[in-house]
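Coordinate-derived values only; no laboratory data. In this text, all values refer to a predicted model and were calculated from it rather than measured experimentally. Cβ atoms are built from the backbone, for glycine too; each structure is taken alone.
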Structure 1
């Protein structure tokens, strides 16, 4: 086990370039040529990666989709190896904006990113990742940092409009959690007060009413959504956490005795998309054989693409020429069997008594 902090470039498989960033308590791996995805997020004392991995696996560069595949959702899902994506400037369905199609889940999650090591010492390791989009005139940056003795991964993000005209956008983070960390022993805690159900998602084993609004964590018929179904269940849903007090959630596995939480500024991400795909959806890509859950801090709802957000809710964001927006998120590991009562902006955890 690493005693201090370290960041280094590594190769996954035969040709996949990645960065490995770690301290004595956690390790993370970042895919350089595919959206700067966070492919691994491991809590070292338990030797467990909490992020889901798709059964079709990590695709090697140069082994892309056939030339006849033009649907951006199919391409995105074919390249979806699991893990944690940053979705920008679009989220959800592809749509047309200012004369070009914005691809499914946004261009930033598919293109290569550059990197620069900022610090690499026993006390702290930090890397700066960046990319300039091609279909949209945005630059996106992310600084990722770990410090010795702290079970916290800090992400500082920045987006800049390099156009000579205003540009609208959506911005979200898409961490997907899977087994063995994710199980029926998991509970979800959050300071969100309500859950807004997507108005279009139907699904095949969806327990939620379209466009309904529930007081978290119970539905109108008493289903407690804070308890995660086990791997034998069939469930699929899409909804949105709203009415945050500050902005955090935590997932605790009581049997394993640890959990992971995310905390962020509510002003930057007032919502969190809630997605469960648990052996439910037939056909491509899940084939009723995937057990995964994501809770995704987001600037905007619904998760149906920028054009739908602009039309339905007006909750898109906009940057003027040369303007930037910045935010900081923290992923936090902790040990508990009872769950989390509060998560502070600096990553300090207050536990439930029972």
Structure 2
């Protein structure tokens, strides 16, 4: 199991300086709203590549919104101790850097090979009432944790698409240039959709096997013309199809200001297996239960698939859950092969975990052990 044994912060969010040893596999952090609970989870999430659980801009992470900041974590892993640091410098406050065991890593894939983080935040309660882009980012985070190389495919696709959009908007219809960008969109776009489709298949199989415990069984579905074509044809043939479609729709895309077909249009749907209803029409509590079950299943999938149990970050997980679902959550966390951090304003909600969890309380920009 991967265990965070120490977290050190410098000028990060509301913490001028903090050195914290969580001290357990299940860690409960309680405190008033605005006291820094979520900031701690965000700091942990930033030990892995990506923009963290808030998706914040680099400059926003520094105390006061300017200057350098630092996050450092000491981990105990099956391969021994490891240290990961990230942050900025006064000389380059807009450029985030990493350190792995005290030295710059060759690339962020080295970091991703050491740590995986999975999280659930209150903002995700609205996942199925908002735009497809939010659901796609959620899905991509699930994929990244299993296949770190997925980030490169998505980034390369988005870069090629942005350049194509710009050329079309400027009226520059150089066939060779556009063909090269559309080729990149086809290759990287199909690769990204293949990875999303694979993750959904593996997660659905795990959830069908009851890996999420007493939570409602969920089924995920990828809404994507590319995925539909992949059901009937090999990836290379789908690349050829997408490449031809992009070439044929240049005029339409120029008028729309963006490509109307591609991996950036993929969407995610979630269904309650028992009722067959989509999450979008379920109650808030039902949606929360389906999401928690999905996150727990994904955490188990990482542990078995990569051999690197993730750090599971649950921000206000008890909100919208009835008593039975809270009991199911706590039971699942006791057996999950992962270190878990939970937050809430009321520590008593987590009382059933006493004896098996460490309790902490935030306040006055500090962290204190709680009984």
Structure 3
């Protein structure tokens, strides 16, 4: 902390690499590509570490695409997801030669076709099918039900594939399916897989060849005492059903979630007759998940031998919102000046952070072997308004 200050995100390079390799090696010789979901943690250093070991990338914006390219990733290993791709984003994807667009609606298909025609090229596509499978996860991160905004209803997909197959500017590559995030049971994945394989059979009967099957991401991690999915068993279950199909997976949280921690400092201790508050320098603008999802992160003291006031503490930040908490009712022994680590914070931590209350975003550090590297400088107050201007009347 003396080197980088607080609050702070810290990531383990070795954990990121081993988590990705667990997916990759589970496939053995079967054709596949493990595309890291950039939205989980988009720091250039994280992307570079993954690019060096052969990862593909799942992107949802042109900004994420440019990050991947700047980090040394290959456009040909990128799949472009997201429901609202602009003409400029589609054009850029075609210019650099992405592997495919994951199409989420008939309107998007028409837009991709128009851009490809204007460029006199073919756009590689995969249609994201919504199989109406309950992922049994938080409703905000469920994506595979009819009520969700993502994908094409599986009952409508056949007609859209036929439209794409008949277009001279569309090159049908695959079928895509992603049902949600932080899944801890295998059965929803298998239910979705069975449905999309049935659709692939129908497509083959109509002469529409599918060269790859993209099963998305969503494998959960352990935040507390959850029983999570065994990666080897998950991949084996896929391979038992897919024959020779090339498989793409899009894990994000499972790669970086447990590879990162968020470190924060206790500024004040405040106790009343009903509650004990540890007021910390980290806030909901730094780590939004607890306020947004009521998410749980284990809290550990950085100094295991620290002595202080024993109580059941709510960890609350400086933001002027009652919802500004990072943890509630944690039995800890605390003193002012103590540092605390919120575990499993490598995914959807910094990427969801903001400057709310005009707070500079925090620094990020990566630990590699026995070395540590600053991979994002802490923002300054000046950074907050460098792009703003007053009106000179």
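Compare volume of the Cα convex hull per residue in Å³, for residues 249-336 alone across structures 1, 2, 3 and report the one with the greatest value. Don't skip to the answer; put the middle values down first.
Numbers: 1: 142; 2: 177; 3: 104.
For this comparison of volume of the Cα convex hull per residue in Å³, for residues 249-336 alone, the top structure is 2.
Tell me which structure, out of 1, 2, 3, gives -8000 once helix-only ellipticity at 222 nm (-39500 (n - 2.57) for each DSSP H run of 4 or more, over all residues; to 500) is calculated. Working shown, then result.
Working: 1: -1000; 2: -13000; 3: -8000.
Here the read-out was taken from 3.
Looking at mean count of other Cβ atoms within 10 Å over residues 17-24 over structures 1, 2, 3, structure 1 comes out largest.
Assign the value 27, 26, 21, calculated as semi-axes √(5λ) of the Cα gyration tensor in Å, to the correct structure from 1, 2, 3. The value was obtained from structure 1.
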